[in-house]
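The following blocks contain the structures, represented as structure tokens.
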Structure 1
Amino acid sequence: MRDLDTDKATHLLNLIMEAELAGVVRYTHYSLMVTGPNRIPIVQFLKDQASESLIHAQQAGEILTGLNGHPSLKIAPVEETHKHSIYDILLESLNHEASALTLYKQLLEVVEDASIYLEEFARGMIGQEELHGMELRKMLRDFQPNAS
């Protein structure tokens, strides 16, 4: 086992919190913008994603404060593209999930062989983000760009 670089870990956990809180805003916004015949199941999916993002932010924050870190009050930037077709929403969601996946992989690099708990947390979150990406790619298969 090596020593945990607490500064790097807490920095990344803050970035993760900010990204996950941005996901709450992003997915809530998207859920309000969906129209068309597939609205109901997609809105529910997006609301579920918003709720899960909040849970992920809280989990990261609990670990962060457990490491004597101070949680950020910021959220990551959320760009308003004004593109609200289901295709665009799903594609932007996929990009958001890919960004979160990158942060969790960076966390894994910092905590690997230094903390079993943090390593397992990072691996579990990587698995969840990979699953979200897979689901979004499946959803995107049947949509054409700019189709509602």
Structure 2
Amino acid sequence: MPVTKEFSVINDIDTDYEKVLASVYYTHFWLSDKYTAMFLEYDLSPQQSNVLGSVLFSHPKPLTLTELKSLMLEKNSDVSRIVSRLITKGYLEKKSNKENKRKIEITITQKGIDLMEKIRSQQLFKKFTAGLTTQEAQQLVNLLAKLRVD
């Protein structure tokens, strides 16, 4: 990757490992800003998109708030509030579980499915990875997974 003006600070770091972490950290915030702007067109936050994507992936099986919280990319998200906003927008539904009335189940509506299909069909995320070959994309996924070892 060519060094851009934004990455010039990274060249002053002493070790390659520190450069990796600084670059990943920088890229996280860069992508976060891009995602926020991209989802704004659909009146969604990135966290709302994360919830919709998780519920769509599980569809037709409903998810509980606890399950949704575990699937959130941003762990400090207020899932209950996000779900409420998505219900107000007509993208999700909330129902009581038939066997356990205290358990709330979240499902995606047809309006939510249509929105997610529209977002996917426009391949908005593709522009971020357009410069990568399939092999490079697979290698990057594997390398990033190595960083996430707890």
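Of the structures labelled 1, 2, one was used to calculate FRET efficiency 1/(1 + (r/R0)^6) of positions 25 and 121 (r between Cβ atoms, R0 = 35 Å, to 0.05), giving 0.65. Name it. Value 0.65 for FRET efficiency 1/(1 + (r/R0)^6) of positions 25 and 121 (r between Cβ atoms, R0 = 35 Å, to 0.05) corresponds to 2 out of 1, 2.
Any idea which of 1, 2 comes out highest on relative contact order in percent (Cα under 8 Å, 6 or more apart)?
Values: 1: 33; 2: 17.
Between 1, 2, the highest calculated value is found for 1.
Where is distance in nm of label points 7 Å out along Cα→Cβ at positions 81 and 129 largest, in which of 1, 2? Mind showing how you got there, number by number?
Values: 1: 1.9; 2: 3.1.
When distance in nm of label points 7 Å out along Cα→Cβ at positions 81 and 129 is computed for each of 1, 2, structure 2 gives the biggest number.
Looking at structures 1, 2, which one was helix-only ellipticity at 222 nm (-39500 (n - 2.57) for each DSSP H run of 4 or more, over all residues; to 500) calculated from, given that it came out as -17500? Could the numbers behind the result be given before it?
Numbers: 1: -26000; 2: -17500.
Structure of origin is 2.
The greatest value of volume of the Cα convex hull per residue in Å³ among structures 1, 2 is that of 2. Set 1, 2, criterion distance in nm of label points 7 Å out along Cα→Cβ at positions 17 and 97: the highest-scoring structure is 2.
Since every read-out is calculated from the coordinates, none of them should be taken as a lab result. None of these values were measured; they are calculated from a predicted model. Cβ atoms are built from the backbone, for glycine too; each structure is taken alone.
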